[in-house]
Structure I
Amino acid sequence: MIVTGDVLAIERANIDTDQIIPARHLTRLDDSGMGEHCFEGLPDGAALLASRPHAKILVTGENFGCGSSREHAAWALVQRGFRAVIAPSFARIFEENAYNNGLVPIALPQAVVDALAHAPRIEVDVRTEVLYPAGGAGIPFALDPLRKAFILGGGYLPFLAGKLDAVRAWEAAR
């Protein structure tokens, strides 16, 4: 799986889940309609998104996705069109929610993230775990092997659904 797209850089640390998707939009039990409210919790969120309307790669600061453990934050990012988030670090629960929903969380050193914030486009090769900024050399990154399988399978639930026949066969053989 290769994700190629424009970059939106939000060079701030500690962007929390309420800034990604404000609590007032958490009225649904599914992921519908979340993307239209992405980054409404940032004072300049609408302007940032308008500056790069087709961005698929988000480059941001450390501790991205901190705050409450809302899966809605990952839903909002995916629905807005983001396929990968690059940051020096992620809040643990956000990182799990990203993997579970097919969003690629890539943790890299601060200096590398700072340089990537100026790239207009990035290509992320999930299978080989290498990303390529426009006109630049490949940069390796690491994904948890099981969670990488979630990403390649479209998220946790589609990955699990793909295992149903194996589970049924195992149960039948028991």
Structure II
Amino acid sequence: MKKRAPRTRSPLYEVRHSTIHGYGVFALRRIRKGTTIIEYLGDRVSHVQADDRYEDKDPNDNHTFLFTVDAKTVIDAGVNGNDARYINHGCDPNCESTALNKRIFIEAIRTIQPGEELSYDYQIQRDSDDAPNVDEVYACRCGAKNCRGSMLEAAKKPRQPARRASSRAKRSKGRG
């Protein structure tokens, strides 16, 4: 009897240039609703360490690879990060971030078709010491019909794990 070769699946996605912003992640095949696509990886650091790392960055740079895990931990995907860092913000997202055992995963919230760019709502936290132009710096360019015009968290929205850049780091992101 012939032995069959193990079935290999083609990759779910690829990273390439995005019309939204810089690089993006695009589906290479259909991704069903509920599929865990990728874990958000990078250096796990304290909020203070994240602030210190990006203290000298340009305050008008809106790139961020920082993702809040909890009150003690931030994932800095700018250091030892993976392709998850290239998933862009969208106001009408096809993905969401979920937390499980202090790990962050990106999951499909609807079926995603081949060629479609993956996105999730960053919900970047607002801080009392934000620069006066914070809304301009974090303006959204997703192009969705329901675009709210900002990557910053909407007021009184239910909390999910959110990308975070604490006061200094928010003003000085590093998107690679």
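Quick one: distance in nm of label points 7 Å out along Cα→Cβ at positions 61 and 109 came out at 2.1 when computed from one of I, II, so which one is it?
Values: I: 2.1; II: 2.9.
The read-out comes from structure I.
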Note: mean count of other Cβ atoms within 10 Å over residues 45-52 at 16.9, derived from one of structures I, II, originates from structure II
Comparing I, II on distance in nm of label points 7 Å out along Cα→Cβ at positions 53 and 93, the highest sits with I
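Which of I, II yields -1500 for helix-only ellipticity at 222 nm (-39500 (n - 2.57) for each DSSP H run of 4 or more, over all residues; to 500), as computed? Please report the intermediate quantities before stating the final value.
Numbers: I: -9000; II: -1500.
The value was obtained from structure II.
30 is what came out when relative contact order in percent (Cα under 8 Å, 6 or more apart) was calculated for one structure; which of I, II is it? Please report the intermediate quantities before stating the final value.
Details: I: 24; II: 30.
Source structure: II.
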Winner on distance in nm of label points 7 Å out along Cα→Cβ at positions 13 and 29 once structures I, II are ranked, highest first: I
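All of the numbers you see were taken from the coordinates with simple rules; none came from a lab. Every value quoted in this text rests on a predicted model; they were computed, and no experiment measured them. Cβ atoms are built from the backbone, for glycine too; each structure is taken alone.
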